[in-house]
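The structures come next, written out as structure tokens.
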Structure I
């Protein structure tokens, strides 16, 4: 990497490139060979953090098309398509997805592939595979496998480490084991088991620096403050439904309403009645907004058709008056959302 910009040291030139919006990087690569090397180099990610030009993007994977991810740029209302995830598992679903260190991680899961003639499902119910996507290099890489294959499990990031817990293993048996991944060392280590296992899917979220594991249909929450201290069981009485964390606060969609949840106290924010017939969507927070993405309109007594959706609805909750608006629809993905997470790059 030499002579990036005439008259400037390369270190200064790199910081200039770091200020260019991420979506333009493929075009910058066309300038010259040295620019292509710089754009795809690890130093660029560090430079973006240093100059304060890091961007918050959303990464989304849906049922259709198979194993394809897209990234959403909220500042430009723009969707970017990633290379297809190179897993051998058809229609990978029920996986965990997080991001840390500027990379997207897809962990475990199993196949949602169904033979249209026989109705048989693929035999791969849970895997231990782990993939990372580097948006600077624009390629997928396989990482160290989890200790256990698992699907429908809790997955989140705490202090730069990935925590997975619970779910079901390859024989469809619910498990209480938990483990932690260090992305820099590419190693997994076991951590204390959950207090209890339940025969239901679970999810994970981080609030106040603590990992929370929630099982579908249960009011109890298992909380991990420090790895050494193990899990505690709390009953916050949280509402059931899709959840999103926005600026450290928990929001739940329940009974056609968006509710702000604080321990045992629930505060109605706004109506969400238009989503009552929409199922299989993702709900996530980004900045001071809640995103409702994709899903399907299910059948009812008047219409038995199932309509896959690529719509994106956004609720701004940071102001005095919460308001809904629509963003650009996904350009490739549609239908039931398999995975959704933020990515800071």
Structure II
């Protein structure tokens, strides 16, 4: 069951935004903006800041751990992690080492969210065959689970050389690195997360969030069947907050539509219509868009239905300006978060 101490976090992919003249900002400028956004989130008391990994010209961040290290040096309490780390096209040992190092420089605030990623550009970039999509993730997650134990690792598979009683450093001070498994829409992935006893992060970016309730139920059943202790469930969903519902919708629409259509051209999607956008932003849709009261009520509904321990708002959307995102973060922290916790406390 969700409760009043639900963690509320933020996620960004470092989307390339526009400057005051409507021109795309350099990636370096966007990355510095992301650091500023994280510092604001920390100052306002939010619980988590996640940075996603992409290898495209419309996203600025390809090395989340580097950006997170910069953020760690300018923040004090907010937990820091990925959203998502594409484990399939990376080396699990290097992923563990990078995030255990982040854990050190942040004084124990690091997390990692592991997934296959919804984009596939990293596979050819790093020399992996998409035909091995499933095997790459399954084997590498198995190895990463062994690394989390921070003892001698013996492992063999088809996707990298075997290890024989190998120690991997640095270890975390606490003896553990909180590691989530991100799931989009696959029951098999839910069961896999339960098998390893890892927390589950549901990426709900379309449709109706309450349709994911069976995934939460499956996860709890699978944890019991595998003899694993209960683990938290989180949700990652896109959204934008402004003073009123109308302002939030009008601010987000052109940027969200442009982003959706740009990605859609690669994937064969039809152009997004305003009516479709409005439906996704409506009371039952996945977009958390509107005034603080509207967004707080939607988050509360989802948190109760899925029994959440954390909700992460994906607040960046294509060319949505930095200033609009900063205001959205401010409203999320100062008005949405208290409302959500008050709602949940009432039961």
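Quick notes on this structure:
- Ranked by distance in nm of label points 7 Å out along Cα→Cβ at positions 138 and 202, structures I, II are led by I, which has the greatest value.
- Relative contact order in percent (Cα under 8 Å, 6 or more apart) - highest-scoring structure of I, II: II
- Read-out helix-only ellipticity at 222 nm (-39500 (n - 2.57) for each DSSP H run of 4 or more, over all residues; to 500), computed value -13000, structure in I, II: II
- Given 0.95 for Rg/Rh (Cα atoms, Kirkwood Rh), calculated: source structure among I, II: II
- Label whose coordinates, when mean count of other Cβ atoms within 10 Å over residues 162-169 is calculated, return 25.0 (choices I, II): I
- Origin of the value 4.4, where distance in nm of label points 7 Å out along Cα→Cβ at positions 26 and 266 was derived from one of I, II: I
Coordinate-derived values only; no laboratory data. Just so you know, these numbers come straight off a predicted model, no measurement behind them. Cβ atoms are built from the backbone, for glycine too; each structure is taken alone.
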